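Read through the structures below before going on.
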Structure 1
Amino acid sequence: MTTSAPACYVLTMPRIAELPPENLTRGWLTEPALARAASFASVKRRADYLWVRLMMRVLLMRFFGREAVLKERPPFSPLIVARDSGVRMPLYATISHTKTLVGVAVADTPAAIDLEVIDADRPVTTLYKRLYGERRFEKVRDNPVRAFYEAWGMNECAVKLPGVFVTDEEELAVKTHDGQKAAVFSEELTEKTLLTVVTAEKTDLRLLTTTAEEVAASLTAETAFL
């Protein structure tokens, strides 16, 4: 008897400074989320906060059904709970944003994502050797920029999972707190941005892209509920 792998859906979109329409935020986000967003002095920070939560609502609606809502727990990503009981559902949310993109993921196993803009002018060779050693650097000498940002993304994801970034074994790895090796995936997206995805176990990973206009249209077409 075989069982299907857990699913992990990652949705990214270009970062924008404009706030989402108020009818969407009022219809799809909770009062604690709106209050938290209002506390940010930066409009860009407020926009990031609101858009990623609307993106998360799109993933939940499209792939996991309408019975889930988001429960804020600053400064971490929201918990996904059952709408009627408030009990945590077996779903996990994770968020990342950088200068070029914002991203969210929803999975039915612990998951973390990280987005990093690749800066080829950064002294990555020196940094990589300092952090991970000369011997390990020899293995990535052909592409030290990619190797550095992959390692950086793994470290960021280990914090979010939560887990442990392991640097003292033959290969860099992320492990869960019970010692299991997590699954790691990385891919360069548009605008020289590297996406790293770490999941507690191997998943059926789906990478999706969208725009602010598509998010707004998708949620406008549905009846909002909280």
Structure 2
Amino acid sequence: IMETCKTKIVSIVLHPKFFIMQEEILTQFKLLVFKRGIKAVSIDDIAREMKISKKTIYQHFEDKEDLVKKLLKKHLDEHKIIIEKIHEESEDVIRELLLIMQCSTHMLTQINPIVFEDLKHYYKKAWNNFEEFKKEYVLGRIKKTLEKGQKQKLIRKNIPLDLMAQLRLKEIELLMDYQFIRSFNMSIQEIQKNITEYFILGVGTPKGIKKMYEYLENPEKIKFNYNC
């Protein structure tokens, strides 16, 4: 006797209201986390702020770690879109580097620095996703920007590109280091400006350095219009 087994594929179509509520929960979670840090925010806090039940939250997310992972992915996806837009719209890489500086500074001033500490120590899966994003996307984008700058004769030809890209990534990571930021009597804006300026001084050609100072002395030329 031969039996034929057929696998029936069932497609579950979720109601649009499901995704609307999921987005609203993520938005509220983001507001609380950016203000207090991840560890300090509970599912109860989200439910209380939104005036919904914890059950509703668990219908949309498995647990708090799932919330953290999905919020991080959403935030990184949005940030990536903005960075790519800056890259496409910048006529030269010096302007691009300065606009990205403004974008990342604006983003970091909205986030309690303890968020990165919480992510690293208590949410390993989400932290690993963040590390992968930096390694696969951010590092690659920095290298492409430097290569573009070499073609524009704004970045020196004789620099080790891989090393300089890694250096720039490490500089960005320092701005997410809670202890590092606290060790200086300076704002994130001041620290970021100094780090970026000295990076360009190190890798830029005389033409590139001149262009940097032209932009810094005329801020309207690098007016920031991106929603970071």
Structure 3
Amino acid sequence: MAKAKNGLKIFIADDHKIVRDGLKSMLQQDGHTIVGEAADADSTLASFGENKPDVIVLDLNMPGAVGLNVLKKIVEMDHTAKVVIYSLRASNQLIAEAYNSGALAYVTKSSDPEEVLTAVRTVNIRFDPANGQKIAKRYYMPGMEKRLKEMQLSDSRVPDPRKVLDGEELEVFRLLASGMKGADVATTVHKSANTISTYTKNISMKLGIERDQFTTVAIDYMILVPE
């Protein structure tokens, strides 16, 4: 890939230094300038406003980050912010929610690193020949847009547990998803084993999933954050 003609100001937010250093080196070699970096949610939000980057490359799994809260706060701070999500998570539900929350690109960490360069360049193209105005442009990894459209058409997404479960059900769901056995959950929440069994059945029914899918769904919706 040829070097970018016009370098951009990039901000990198990721809690792993090795990832930040790798992105920094790659982006600088492509002609861009790194104007700041952060390793947690609070530092990201504080530094973003100060540095005013052209593009921010944002990880979702950072200390202080819950779900897509950092992305949403960045967009609230600056509705023109160009955010490229760079994450290990690759579920259709999470990716769709990220785009709906204001991200202009979503790149998985398992993909070719050059996807980040392509995403950074693409979301910064902001010219509409129809009216002569500059606009934001989304970037989708190969096959991703098709996956999201198919998901939307099939309407087969698992609903967000936070939106369909009540408080006690959500806590039981979280504990079961973390790997705890029903008896241990019963002890933790001071309920009987039969009550936990009933909760489990209700949770499965409301989410439309089996018990062995709890962990995957909890991680997809970032109710659980993998180590």
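If Cα extents along the principal axes in Å, for residues 76-187 alone comes out at 63, 32, 29 when worked out from the coordinates, which of 1, 2, 3 was used?
It must be structure 3, since only it matches.
I have 77, 55, 31 for Cα extents along the principal axes in Å, calculated from one of the structures 1, 2, 3. Which structure is it?
The value was obtained from structure 2.
Out of 1, 2, 3, which one gives 2.5 for distance in nm of label points 7 Å out along Cα→Cβ at positions 84 and 100 as computed from the coordinates? Walk me through the numbers on the way to the answer.
Numbers: 1: 4.5; 2: 1.5; 3: 2.5.
The correct label is 3.
Using Rg and Dmax of the Cα atoms in Å, for residues 60-107 alone as the calculated read-out, with 14.5, 45 as its value, let me know the right label among 1, 2, 3.
2
Match the computed value -22000 of helix-only ellipticity at 222 nm (-39500 (n - 2.57) for each DSSP H run of 4 or more, over all residues; to 500) to one of the structures 1, 2, 3, and report its label.
Considering all the candidates, the number was obtained from 2.
Values in this text are rule-based calculations from the coordinates and carry no lab data. All values derive from a computational prediction rather than experimental measurement. Cβ atoms are built from the backbone, for glycine too; each structure is taken alone.
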